[in-house]
Structure P
């Protein structure tokens, strides 16, 4: 009967090959998982950036281009588009790492609070204080969300 030491010595090449194969398989699996996670974050980031740009257009259009048509169709379309963008942004930002989801939640909350004030006018026909504040808050939240997404993209390998 041969000792364990002799068996290891005589099968050293096979044991080393087995170790290399298992290590390679583990690394490859980890790398594939990491690549897939980053691909998902990258795709979500680009979609968020597109939706942020669209939401900024909605904010700017509601704030700068008044009055709306008499039937309210244009205003309704902007509201629906804005709510859709804000929800999509929030949902996609949840797929990313901290602090990105908080920026998405904040933007969605600010949109719900301020969207209806964007086109408020005072008695002189100029934007009311509430409209100016709403535009500044929403534009700032969009800017912060964009910054956090771009930082996340920059951190991907």
Structure Q
């Protein structure tokens, strides 16, 4: 019988308006650079409610109809798996304002390759944008001991 594992659940949301996307310049020294807003799912909170709450807290915008478009996951330790649910939406209202997480602003998608993104953000964008991709999976390579990832 397979051993069960604990899971840490988080989310990330690509809010878009045509070819523009809302980005956050994260201040967290462990994962800094441009990324999409998101955060932890609280106990007893629905996944959809969590992503709506996180986007509101970090951007001032109230999103609606977020669509699940993929996941990112990795083993955080031998008994914990970290899962990030990827959402996207073009339905939002409110006034844009930054938070303690970092400055938020609109950016053209074509400019993603020209700026400092958070680690692996450009590859994660592939999952957000392509319907034939659904998973960004980190794993610890047993041969060389390095962390690797696959997009599936």
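Computed from the coordinates by the stated procedures, all read-outs in this text should not be read as laboratory data. Source: prediction; values computed, not measured. Cβ atoms are built from the backbone, for glycine too; each structure is taken alone.
Data overview
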{"quantity": "For 13.5 (Kirkwood radius over Cα pairs in Å, for residues 56-135 alone, calculated) the corresponding structure among P, Q", "calculated": "P"}
{"quantity": "Origin of the value 7.0, where distance in nm of label points 7 Å out along Cα→Cβ at positions 24 and 128 was derived from one of P, Q", "calculated": "P"}
{"quantity": "Mean count of other Cβ atoms within 10 Å over residues 32-39 - structure with the largest value, from P, Q", "calculated": "Q"}
{"quantity": "helix-only ellipticity at 222 nm (-39500 (n - 2.57) for each DSSP H run of 4 or more, over all residues; to 500) derived as -4500 - corresponding label from P, Q", "calculated": "Q"}
{"quantity": "Entry that produces 21.5 once mean count of other Cβ atoms within 10 Å over residues 8-15 is calculated, selected from P, Q", "calculated": "Q"}
{"quantity": "Structure from which 0.9 was derived, distance in nm of label points 7 Å out along Cα→Cβ at positions 40 and 80, options P, Q", "calculated": "Q"}
{"quantity": "When mean projected area of the Cα convex hull in nm² is computed for each of P, Q, the largest belongs to", "calculated": "P"}
{"quantity": "Computed 4.9 for distance in nm of label points 7 Å out along Cα→Cβ at positions 64 and 144 - originating structure among P, Q", "calculated": "Q"}
{"quantity": "Mean count of other Cβ atoms within 10 Å over residues 16-23 - highest-scoring structure of P, Q", "calculated": "Q"}
